[in-house]
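Values quoted throughout were computed directly from the atomic coordinates according to the rules given, and no laboratory measurement underlies them. All values reported here derive from a predicted model rather than from experimental measurement. Cβ atoms are built from the backbone, for glycine too; each structure is taken alone.
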Structure I
Amino acid sequence: MALENPDWLDASYMQKVLRNHERDESIEVFEISVKPATAKGDNYTSDMHRVCVEFSRDQNGRRIQEMRSIIVKVAPQDIRKEWMINMGIFDIELSMMSVTLPKMQEILGTFSKETLGARCLYLQTEKPTHIIIEDLAPNGFKMAQHELGLDLNHSVLAIRNLARFHASSIALREKDLKVFDKYKKGMFHKDRPIEMKILTNGNIKSLAKETTSWPELNPRIPEKLRKLSDVTYEKACEVSLYREDDFNVLNHGDMWVKNMMFRYDEQQKPIEQIFVDFQLCHWGSPAEDLHFFGANISDNVRVQHRDLLIREYHTTLTTTMSKLRCKTAVLSFDNLQAVLEKRVFFELIASTTVLADVVLEEGGELNLEEMIEAGEEFDNPRYRGKTYRKIMTRILPLYDSMGILDV
């Protein structure tokens, strides 16, 4: 079903928003156009609209005309509504965009021009709950081509910025120990709505069913996946558990390619990266973000350059924490590897969610409403793609040998 434009999203409302943000009562909006900001399958938890606003304002004694493109992100009102309310994720994003992220950006800005996320222009917590942010597209940012996963240039750029995101969160928490008190629950937590358990276990169940028709796999692997599907969510919650004595950061929490945007030079080489969608941010081990990040890269980069990427992360994290004069002790590279190994179950979860979306082939797009209605019986079309099958037939035996598939 096509995304409908909200009745309240009109010229008068956009005039109020711009006047408030620009602190300029002379602004008069005379025309707007509204269209969907994302394609089907790009954003499951909100409705996003791209609004082109044409307006005039006073400047130096004369009237000038301007055009602005902005993104309006609205909490869903369909079958997803109750689930999103119970998840509380829209409240997290409102807090991140309006308070926490600007503070992290301010701290990082003391020595770096790198940008962590888009600016928040306006937000409304009462119904209709929504947030208005700057559109990054006019500044040259766009999503990367990712049908086979991110190449090495994109991957290095993004993992360095992830390290800066994590480092700035540590610096902010050292200034205010309570700043992240509300960011306690990531994607996997015992207090999440039952739908999360159903969907997570259902993914593994669906993969188990699909892999029975993959003769290149040992038959024990589909059987192990079938047994694992009964306890997948519990195991995910276990590895997500916050431990005070661990090295902790603010995780982005939804680290996949559609939540990253890149800016390119004239040769189309990526030169800047920025994050979007901060609905699942939470304080905990960086292993979660790093394992999920690993599901976004091409299989060649995964095989040939995994160690390089982890070293890039570690070097940037260490350097940034030093420049921000953080008192928190930095993990050694070996200890970081140990942290990743300790929570390696994240890698399996990421391979059945993020990786499947990254290499998604035409016709495999998901509808969250259909997934919620079908529950554990949802037959996930993402697992039928040729690229996904090729990658998974290589890594599932590795997971089996590491004991990740054992119940």
Structure II
Amino acid sequence: MKRARLRLIAALAAAVFGLAGCATIPTEYREPAALAAEARATLNLRVYDRAWELVNEKYFDREFLGVDWVAMRGRYRTEGQAAPDDAALYRVLQKLCAELQQSHLSPLAPRDVHEMSSDHQAAVGLRWARIEGQFVVTDVLPDGTAAMAGVQVGWIVRSRDGRPINPQERSISRLGQPVTFEFLDQQDRLVTMALEPRLLDFDRQVARELPGGFRYLRFDSFSFANLRWLSAELKAHRAAPGVVVDLRQNPGGMVAANSMAVQEFFDRREPVPMGRFVRRDGKERESSGFALLSARYAGRVAVLIGPGSASASEIFAHVMKHEKRATLIGRRTAGAVIVSRFYGLPGGGRLQIPIQDYIGVDGERLEGRGVEPDVAVPAATLADWRAGRDPELAAALAELGKL
């Protein structure tokens, strides 16, 4: 048992501290040559049938939450067979998976698999959201061409390549093909820009000083790379009276990295209880924090949460709240908390399947429920975004100042 634990620690140390190998060199996805109609239909059925079989074999609930999964096999099969390309086929698979109304059950087309594997995608470096009927820039990547051209958070996106923004369509950018945007800046002046896509990593790490000596820390996934960064930040600023951890754009990540991230905020030897995981066969596994050269940060903590906080982010927030180690600020999280795994599909796609349920430290599921904040703050208004105000961050600073 002791040797097994030492091997586990060594493996985690190798992963966390960069001894597990080199990162994939980013490359742009190249569309494969179009298939003849008969070959396309044959591949479509192979992909569709394998996706159904994987869910049938691996899904965490043998009863499929009351859905007749056997009957579902034929519901979209003809439509899937007739799909003219990967994009159409994977939209059909998405409809099939949606019958279970379950998070972490999602088909990834070959393009998505490539971008996930390389951690990069061709883009100009913008995120936007629909706020009060307008598409508002909510994030600008500092190494993207949009930032270099002067695009700012709060600008309104009017069009992309002459077409209004359609949230139902995926906009694909390609290297060497500039994208023309029309914006309204903060003074409502029309700004037209042709922006050149670059290979960008949207997983951001942001650290900055806040008033009162507090520290702002944002990371957009629970990965070992972000864990290293978080630990280094906390160690470098041990004297900071408090930190704001921003998880509003963090959709989750690795269970192991999450367990270690939680332990960074506890100055104690015993592991922090983190709930339990339940397998398809009913067997349960207790989960707890794991300290590996932890910062043991002892200052005050506020965690910003919202609908964009999902999966591992929700477990982190749930445990920190239960332990009374942090004050949660913002809005309810996504309620998408379950352990999943990716399985390969013919043709280069993958299927993400939930394989274990999660039960929180309060004995309840977080799936479909989410985590409620201690201090609820309404979503930022269009006027807030246009003026550069962050009401949730302001509320976090106010709470830290009270403690």
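Here Kirkwood radius over Cα pairs in Å was calculated and came to 23.1; which of the structures I, II was it taken from?
Values: I: 22.4; II: 23.1.
Computed on structure II.
I, II: which one has relative contact order in percent (Cα under 8 Å, 6 or more apart), as calculated, at 19? Let's see the in-between values first.
Values: I: 19; II: 15.
Source structure for this number: I.
Just checking, which of I, II has the largest value of distance in nm of label points 7 Å out along Cα→Cβ at positions 104 and 304? Write out the running numbers ahead of the final one.
On the way: I: 3.1; II: 2.6.
If we compare distance in nm of label points 7 Å out along Cα→Cβ at positions 104 and 304 over I, II, the biggest value is for I.
Please state which of the structures I, II yields -9500 when helix-only ellipticity at 222 nm (-39500 (n - 2.57) for each DSSP H run of 4 or more, over all residues; to 500) is computed from it. Don't skip to the end; give the middle numbers.
On the way: I: -13000; II: -9500.
The structure behind it is II.
Can you rank I, II by mean count of other Cβ atoms within 10 Å over residues 168-175 and just name the one with the largest value? Can you show the working numbers first?
Details: I: 20.6; II: 11.9.
Ranking I, II on mean count of other Cβ atoms within 10 Å over residues 168-175, first place is I.
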